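No lab work stands behind these numbers, since they all come straight from the coordinates. Quick caveat, the model's predicted, so the values are computed rather than measured. Cβ atoms are built from the backbone, for glycine too; each structure is taken alone.
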Structure P
Amino acid sequence: MIFIKQYIFVFISVFAIVANAQDTSNTLNAEQVLQLVRKFHPIAKQAIINIEKSKADILQAKAAFDPILSNYIAQKTFDATNYYTYTAPEIRIPTWYGIEVSAGLENLSGKYYDPSETRGQTNYVGVSVPLAKNLVIDKRRAFLKQSKIFNTMAVVEQRAIINDLLLDAIETYWNWVREYQTYLVVKNNVEVNIKRYDLVKRAYKNGERPAIDTIEALAQLQSFQYQQNMKQLAYQNAALAMSAFLWKENDEPYYLPSMVTPQLGWENETNISKFSLALTDLLQVAQENHPDLLLYNFKLQVLAIDKKLKFQELLPKVDFRYNQLGKGYDLLKSSVQSPLFQNNFQYGLKFEMPLRISQGRSDYAKAKLKIKDTKLSQNQKILSVQIKVKSYYNEFETLKNQVALQSNNYTSYQQLVKAEEAKFFNGESSLFIINSRENKALEAQEKLIEIKTKYFKTIYALQWSAGLLQ
């Protein structure tokens, strides 16, 4: 009877997982993993660097609108004769609409010089205006607009990169959880079978059980010990895989210590409660905010600017330049003392146009084809995203039902073990049959852990498919 009481106590604890075996200060949950990856992973930091590069590109594009200060100095002396001495400081100010404002001073002296030049000190204030080609848009305006869009694209690309990175990290995390939980189950079974084996040996010595039961108990124990070693190896390798996503602040890799384990209550991840799991909402969010789809919108904006720029090649080049001239170095006085086009002025009008416009027609046709090609790719991407969202949603719904079914299946196997125990105590069963029931229950429990972790991975994958892992 002593053996039977001890035996009952052992079998009651067969399927219990040691819930207090963890130190909560040495645990890691899913949200903590995601935070560490966002903050310290090299790929996440590289995405930020790309944003900073795009900001530098904007600054580079703005350089085309920087005022330019120049000075030209020339002198010619030959055979002791000063032919001329010429100085001409100038400032040119580009503006957004293609108009360029300029102002300058000139000082010309000497015996020989171009008769079209004015001797002595003069000044001018002028303007240069494109009247056809480059009036609506030119390269410098196009590049600045595009560089700003590229900066926004870099931010969106960062979201896309982080979205993919976090999915890889969270799938690795749940693999780590699965291997750890499975290892705990088998480890607990080893501990129970060690106690069982000791009890069976004691019962045999007391003449309560036959010798064959000791062999049966030992074989079961050895089987679980073998499984424990394999599960421990799988758990250690899963921890190494998890370490690949964990980095220190100083950009050094971090290896998970053996004492760090997944959190307690792993089936109650609070982060999941924040997720949207409604298919209609997910499809709408993906349509409006998925980074991969937003990138196509920005690509089309860039191509639209390029199309406008290429259209300029179909227009004639008509550039008008006008300078208001004055004597001396008083720019303000010179600019108002004479009416425009009446006195002290200089102007030029330049017309240029290829007769066949072959280059312009070719570039413009290519620009339109690029837009058409990108729109087709965009439609394919929209469909691909929608299919992924629906596919993961179907998997999510199926796994949710599978978790319930497998939980019931595991409960059934537990009941079978208990029923077999009762028969064993009445002398109607054997340790072999109980061990068989126990093995089936263990398989069911491991299967349940597998399905649960896959269920959680699918929830995160569903968020990823909608572009929400950020």
Structure Q
Amino acid sequence: MLDKALEYAHQNQGQFLSQLKEFLAIPTISTLDENKPDMQRGAEWVAAQLRSLQMDNVQIMPTGGHPVVFAEWLGAGKSAPTVMIYGHYDVQPVDPIELWTNDPFTATMNGEYLYARGASDMKGQMVASLKAIEAIRKAGDLPVNIKWLLEGEEEIGSEHLEEFVKNHKEALACDVCLNPDAGMIAPDKPTVTTGLRGLAYFELRVYGPSKDLHSGLFGGTIHNPAQALIELIAGMHDKNGKITLPGFYDKVRKLSKKERADFARLPIGNKELIAMTGVPALWGEPQFIPAERVGARPTLEVNGLLSGFTGQGSKTVLPAWAMAKISCRLVPDQDPQEVVKQMKKYLKEHAPKTIKWELVNLHNADSALVDTDSIGVKAISKALESVWGRKPYFKREGGSIGVVAPLQRHLGAESVLSGFGLPDDNVHSPNERLHLPTWYKGIDAFIHFFYNF
């Protein structure tokens, strides 16, 4: 059966690619109201794919926001294990559009890469799992029961997913969740993700005068909100990159000698990160190597700044307000709600009396660790080794995937975190891309996984 499934996958790579391009053409940008009809189209495309795989009980289920697509196939019987496959069909906005070399929603080939928004994150990964199941179905019966949980809000914090999981515990019950929203270190380095950082995401607003003022008439007497905001943000790190929010590190787990040895073995060093990002030098806590800073240390980053006049030419204005988007990536055992309190305490202690401020808590996600000795991790590790011919690397991911903690909390289900995106895929940036040779290998690896499990 395995050989037949792999043969089918190899013979139908062109068809798989064509259907991926079709999916990528739907601009499923979850954060923009204007794309709500496209979100529905995206959900319907996914549901149609599941019906073509002869899945049962295919439903587009409403939430407080964008819908969840659910399906199942329980033909392996009650004695067989059940694998849930998670994915998200929404994508990030395309701004700044002028930096794209092609239309973001017209998939374009360039060498071994396919360029489009969502190609890597994560429509490519979703289609890889769909096509792995298709190949197995063409070869015979599935060796496990299958459920699908495909959401449309991951890129906006999976705002309604926990409530959905909590309200549908019986329907979603499973032994493990295959989550391909992670990635690989490099095309020749298969990777299993063993940890995810959590998230606390804020919008910090600073207010000064009741309206924009003439900077010549009022400058020097009115505290500029933009300057006050910048001063507050600058004080959130010390000179060594340590975050200064009160109590921020109180619950951060110390790395064991074994964990530090595992991080040291990862092929992610200064040279690799400098080459990947184009920066002149790295920055951060000097007592931790780059892999530790990314995977096991919390961070505080400014994601955006807005204030005053930013158009062409000059306008001498003292702005009435300033705003910053700030994200904190969190590690076990940090609580996002506690970090919200820590941020408010910092602002109360450091904000000058010359301005007013407001902190809006936009999104939260818990961190997660995966048991490397679990059956699911062993099954995906063996699958990756079968396809790549080498044992996979185990790494902690710097990002967050909101579904992992709710599945643990409400279903008792552990996640298998894998995927075939690469660090230089320009995820969330212009010219997002997918390395097709790695993607085709990924489909093979998923086929192996289901038989292994």
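For which of P, Q does P(r) over Cα pairs in 20 Å bins from 0, in percent, calculated from the coordinates, equal 17, 30, 22, 16, 10, 5, 1?
Source structure: P.
For distance in nm of label points 7 Å out along Cα→Cβ at positions 53 and 381, find whichever of P, Q sits highest and give me its label.
Going through P, Q one by one, distance in nm of label points 7 Å out along Cα→Cβ at positions 53 and 381 is largest in Q.
To test your reading of the models, identify which of P, Q gives -10000 for helix-only ellipticity at 222 nm (-39500 (n - 2.57) for each DSSP H run of 4 or more, over all residues; to 500) when calculated.
The read-out was computed on structure Q.
In terms of mean count of other Cβ atoms within 10 Å over residues 133-140, which of structures P, Q is highest?
Q
Of the structures P, Q, report the one carrying the highest value of relative contact order in percent (Cα under 8 Å, 6 or more apart).
For this comparison of relative contact order in percent (Cα under 8 Å, 6 or more apart), the top structure is Q.
Once Cα Rg over 2.2 N^0.38 Å, for residues 173-228 alone is calculated for every structure in P, Q, which label goes with the largest value?
Q
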